[in-house]
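So, here come the structures, one by one.
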Structure P
Amino acid sequence: MKNPLYFFVAIITCLTLSTILSGITLSFLEKERKPERVITSMEEKYLNIHPNEYSPLSLNDIHIPEIIPISTFGLKIYNGSSWKDSENEEDNPFDYTKPTVIYTHGMGTGSGIDNPNLWFSKGYNVCHFLWGPFSDDMPTNGQDKVWSTGKYLGQDKNILSFKDTLWSSGSSKTYSTDVPDHSITEIYAAYYFDLLMREDYTGSEIRFYGHSLGAQLNLALTNYLIYCLENGIIPISVLPDKVTLLDPYIADFDSNLICSWNGENMLGGSAKKALDTSIKAKQLGIAIEEIRTSEWVALAAYVNGGEFYEGFKSNIMYSHVDTNFLFNELPMTSAIERMHVIAEFWYADMMSADILFESNSSSYAMSPFSSKEYVYARMGNSYEINFSETASDLSDDSVTSDISKAKVGGFIYKDSNNNGIFDERLKNQLLGVRISLLDENNNELVSMATNLNGYFSFDLEIGKTYKLLVNEESGYRLGNLSSENFQIFDAKELLIINIPMLKDPA
């Protein structure tokens, strides 16, 4: 998967962006209108929620067995050449003003983020969470460890039991009973809270991504953070902006266990939890994307019918990569393994390519550096990507999607620093702002009020001229943004416009 044809992608990128920029103008008209509802930021909405009885773990609550070297477990921060323990405050490379990416590995002994230098060079805090001893097991057991704690029903075996001979194989291995009495997700969260809430985080983005069972772990962490937010335990600024799942292990295997933080049963397995998480994440403006490269791994989500997983896929930005050509190049076992791991390699390679476009359009498939707004706007859409049997060469790849309507969309937010840039993240997205789509003669075509996530979206027709009207009411007025018309030139085009609002002094 190395050495993709970046030149080809660069040409397509330049041509597409030139088309977009040459045709886009924008209009915000001021118009008196009676206030229809109170405008509220998400931070204000969650500010007065009282905590429930559940308390997150601190690092002091976690027992790490002595058999596990501390260098192979926990949250690690990259400094450009080596990894540092996140809990060590001295010489910690984490910068609270930079965007952040956190990676989690899948089954096996565990390895760190692929190509950390590229993320680092683009100004990110680069982190990975290592949990190898607990993921070196069957994936069904791994799923239990992600969501639950305690002992299996009718057994003396703790859910977090792990092989006492680390990173080896063989029938002689036995399970250690010296284990933490917490789910892996709660332990992961303890490291995350310890780092992120140490200072006021002002970076522009927090991104989670992981591979296989590690993708499920990041999805579980997102579920956990939303639960803590809804119960007044954490500030909204701790939530991620974007969650990327690389060939995730998601299964609808029923379990007699319960989720260790909210007490819900695990009937429907992680597939049901994935669906629940995607619904709540969308309500909060969190973008979720999946890149599926192996139908074999996906089979786990369809054992009992797969309705939960299908619902999840239809609620996120879903990209399927056809890797069946590998059966023509490799033995069956090797091909199946390669289909799974290719998600990681390709994602890392695409960091340099940036964008893979759909033919003759401005719609594009998976890109590591696509914006949170783009992924969020495409949640509910799916992409099909074909390598054309040359996985090491992007020049003959093809991309298609189910996108049929051009649209304009974005987030309306309280611009606290009045710079016209959406760098306040989730907490300042505004609920209750009325926005209308007008034609070139100022006739209102459709209108809506933003819900909790502050997002708006309108379908558009090619070649027509449009304007947007933002209703200034309830103590808010339009911030720093130009006033012009805009047009769309392709049926798959997406115009992203984030709208700043300023709060008038009381």
Structure Q
Amino acid sequence: MSRGVCRLREVVRFDEEADVLVVGLGAAGAAAALGAREAGATVAILEAGSGGGGTSALSGGVLYLGGGTALQRACGFEDTPEAMFRYLIASCGDAPDEAKVARYCEGSAAHFDWLVHCGVPFKPTFYEGVSGEPPTDDGLVWSGSERCHPYAGLARPAPRGHVPQQPHQTGPLLMRRLLAAVEAAGAAVRPSHRVVALVQDDDGAVVGAVAERFGERRALRARGGVVLCTGGFIHDDDMLSRHLPRVLRCKVRVGAEGDDGSGIRLGLAAGGSALHLDKASISLPVTQPWGLKRGVLVNARGQRFVNEDAYYGCLGEAALFGQDGRAWLIVDDAIFEEPEYVKRVAAVGETPEELGRELGLPPGSLESTLVLYNRHAARGEDPVFHKRREYLRPLETPPFGAIDCTTEGAIYAAFTLGGLRTDVAGRVLDAYGEPVPGLFAAGRATSGVSAGGYSSGLSLGDGTFFGRIAGRAAATG
């Protein structure tokens, strides 16, 4: 057995057989198992931990869905698959997979209905004022930059953050309901099974997996296919140093221990290819509460670099990748509120000149930035970055403060976006774009809808949507 791959002729016997093997039991793995069962397949789920949940159970639980879901309609919002598609294509990086985004948007409303059928509850009420899970049990929130420049001019904005009915963090509730659905569907869960190799026949088709359980190896055969749902690689320092070295400086790595890149490496060893390994979601939640969007974010040159009313994932990506994590949110006494997540005030000054000097900015740079900003803000305008009028007001009331938004002083919450290259059916593709027979993948182990650029809920929405599709595809060959 070579690293990550075992040849069929090397397997003396299989300890277990199923139509479909699912590797990993987070939200994507649960959806894959349910999809395979819906197609009539027998399913065995190999989970490295003692039970299911993974990163999904640690998450906020927001699912990015739209196109006119029953929840959106109940809350009085109109949305279409076309508007959702235009937003996602514009906001999800430089080269999102258009076919994958289109299928996601077209099937999103029906996928919401499927989640409800699986027992996931959603209260038909809307909550304004957060960019993710609300402090209440309301079901719909804004979770991206739909209302901000430039996206508001490209597609009619609509809130698409669908939140299971529970205050604050809802990932545990989501996973409890999905795991209950998996159990009810009759899929066999095999805990403490860490997959170390995929079994391939002489033609390269994936026909099973080898797993380690308490020091012993078990071989399991898949008559239809294997679905990798193992998460990303946020906890693999070697992969991060090669593809995303700046992320190593982020204080918070969003992911369970199993998000170590192992599933991606298994897929590569079997002949699959990867996309967008240099992409990550970086959240800088400095504008919670939203009133702090009235401040201005400046870099080490004392200049603005983003519209501050954008989703905090946009702020984090712009600050880390565009400004090397050197940024401060400038506020005055009239607008200051204590941020919910970023506690450190880096400097205070009675004048912009004094504040800039305390921060070590180039002389005159912060003063010039604020003179330009204030002049236009007084007229409700932002010709440079087009921040919305409701967040525009001159910063003129001393003292002035700088909220620390550097990687050293602020929360930068990161997880990876790149992974195995898959098609719209969840099939893993090789370097030539051809499917690796018998191998499927979903969730953060793949390069999904977001190929750089993110909105809250895309991981769970994308993972469950394409997980279900991958499971059905593996079941039907």
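Comparing mean count of other Cβ atoms within 10 Å over residues 44-51 across structures P, Q, the highest value is found for Q. When distance in nm of label points 7 Å out along Cα→Cβ at positions 84 and 308 is calculated for each of structures P, Q, structure P comes out greatest.
Work out the source of 19 here, i.e. which of P, Q gives that when relative contact order in percent (Cα under 8 Å, 6 or more apart) is computed.
Working: P: 19; Q: 24.
Attributed to the structure labelled P.
Tell me which of P, Q gives 96 when you compute volume of the Cα convex hull per residue in Å³, for residues 316-403 alone. Going label by label, the one that fits is P. Which structure, out of P, Q, was mean count of other Cβ atoms within 10 Å over residues 188-195 calculated from, if the result is 21.5? Going label by label, the one that fits is P.
Every number here is computed from the coordinates shown, using simple stated rules; none is lab data. Small disclaimer: the values here were computed from a predicted structure and weren't measured. Cβ atoms are built from the backbone, for glycine too; each structure is taken alone.
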